[in-house]
Structure I
Amino acid sequence: MTQNEKQIRDLLDGTLPWSQLHQAMSAYKESGRFQTYVRILQERMSWPERILLPLTDRLYIVEKDGHAAVKCDCGHEFGDYRENWKLSALIRVRRSEDELREIYGPFACHPDWMELREFLCPGCGALLEVDAAVPGYPVTFDFLPDLTTFYRDWLHEPAPTWLEGQPAPSSKAWASR
C-alpha cells in the first residue's frame, strides 16, 4: 500500500491526524489521486456498479446499465443523475418553532422565515443532506456535473462510451429542474 493510499484510507475512516490532513489539503494533488480515491470507495461498496463520481459522503454517480444514476452507499438508487435526487428522498420538514428549537436552541428563527428540510435515504434512513430555506422555496438541485468533460479534460481519461452520445448539461436544463 502506498503512502497516498494509506492517507486516503485514513481520511475516509476519520483517523487521519490533523497535521497530515492539513498537509494533504494544502499540498499539490498528485495525478492518480482521484482514481485511488474512487478505487478505495469502490472496494467498500457491496454493489458492483462502477463509481463515476462521488457526490457526497454517501451518494455516488454510478454507471448502471448504460446510463448514470445516483446511488446511496446502502445500494438504494435515486434515478438518473441529471434529475434532482432529493425529490426521490424521504423529506422531513422542520417548520414549527419547537422543531427548529430542537436544532438551534434559543437562537432558532421564526418558522415564517425559515424551514429545515432533511433529506433521508429511503433504503437505509441515513441523513443525506439538510437545506435551510424560506418556506415555499423550491427544492434546490445542487450539482449537475458534465461527466464527459470531467473525464476527458480533467482526468485525461476516456469517458464511458455511452456518455459520449449524451448532451452535456446546460445551465438552462439545470435551472428548470
Structure II
Amino acid sequence: MTARRSRTPPLFAPNGARLDPVDLELLRRLQEDAHIQNQALARALGLSASGCLKRVRRLEEGGAIKGYVALAEETMFASWSLLWVNVKLRRRAHKRRDEFEAALRAAPEVIEAHCIAGRFDYLLKAALPSVSAWDGLRARLDPENGFIKSVDVLPGLRTAKEKSPHPLLRTGEQP
C-alpha cells in the first residue's frame, strides 16, 4: 500500500496567473532575503539571470509581490509603546466600514489593521509614544464617536517572532 501524498491546491497571483513551483520558490527566497541579488537568486533557482528577472517582474506586475520591506530592529523604538487594539464597531457603523478603514490607513501610528471575525471587528497594531496616547489616536480615528463601540487595548511587551514566509512557501512544500 502506498502512502497518499497530500496535494496543496494551486496558487494564483491576484491577476489570475497560476504560480508554478519555481515561482513559489522564488517568492520564498525573496521573503527570506528581499535584498538578494538577481544573479544569486537565479543561480539558486537554476535559471538564467534574465529569466529570473523576467519572473520577478511578472510576479510584481501580477500582484503576487506587493512590495519589499526592511524589518527595523524593534529595540530602537523601545521608548514607544506597541499596542494591540481590538476594536468593536457600532452596529450602524458596519455600513460605513470604508470610511473607518480610510481613517485607519491615514493614521501613521496604525502599523497594521486587520478586519477579523469574532467578538471584535478589527485588530490593530499601533505604535504610540505612550499607552495613554491611544485616547488621542482613537479621537482622530472616530472624531464624531460614530464608529467605535468598544476597544480592548493590549500593550505589547516584545516580539516573539518576526514576519515569516507563508507556510505554503516553506522548503519542501509543493503545490
Structure III
Amino acid sequence: MSNEKTFITDVELEKSNDKFRSDENVTINVKFAVMGAFREAFNEKNWERAYNKHDNTFKLKYGVRLYTGGLRKREIGKPVDTYRKAALFWTRNPKLTQMAEKKIWVQIAKNFEPFIPKNQAEAQEMLLNFNEKIEFKASDLGSGKHKVGAEVFVSWLKHDYTDTFDEKTHSKEIEIEITNRI
C-alpha cells in the first residue's frame, strides 16, 4: 500500500433541463469516483496475492442522497443505497490475464449484475466509477427556483491490499426552476 490517500473525487450533478413543469419528473445524474491509493492497489499483482491468502471477495457499499438546499435541507427522491462486489477467480483464459504466468482474474457485480472486464483499467473503472440516476416529481419541490445538492458515501472493510475506508462528501448545489407552465 502506498502513502497516498484514498478519496472520493468531486461529485457532479447533471440535470436534463433548467426548467421543469410541476407535472413532470426531474432526473438528476450523480457522478463521482474513488481515486488514490486503493484504485492503484486494485491490480492483478494484488489480486493474485489476495487470492492465495483466500481473500477473494471485495464488497463496496455506497449511497447517494439528493436534498434541497437552503436553511432547512430535506431529502428528495428515492436514495440509492447499494453494493458493488469484486470476486477473484482462477482462470485459464489467456485473453483475460495480462501477465502470462498469472491465472487470477476478477468479476465485478454492479447492481447485482456480473461483468468480466477485459483489462485491469476496465476493472478499476467498473468498480470505482459511479453514475447514479435519481428521479423525483417536480411537484415535490413546488414552484419557484430550488437549489439541489447530493451527499454520497463509500465504505469497505479491510482486505489484504487495502485498509478500511469510510468517507462521505457533498456536491456543489445546482439550481432548477419549477413552473406551472413552460
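Values for this structure:
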| quantity | calculated |
| --- | --- |
| At a computed 0.3 (distance in nm of label points 7 Å out along Cα→Cβ at positions 34 and 162), which of I, II, III | III |
| Answer label among I, II, III for the case where semi-axes √(5λ) of the Cα gyration tensor in Å, calculated from the coordinates, equals 31, 23, 16 | I |
| Among I, II, III, structure where relative contact order in percent (Cα under 8 Å, 6 or more apart) as derived comes to 28 | II |
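Bear in mind these aren't lab numbers, they're just calculated from the coordinates by the rules spelled out. What you see is a predicted model, and the numbers here were worked out from it, not measured in a lab. Cβ atoms are built from the backbone, for glycine too; each structure is taken alone.
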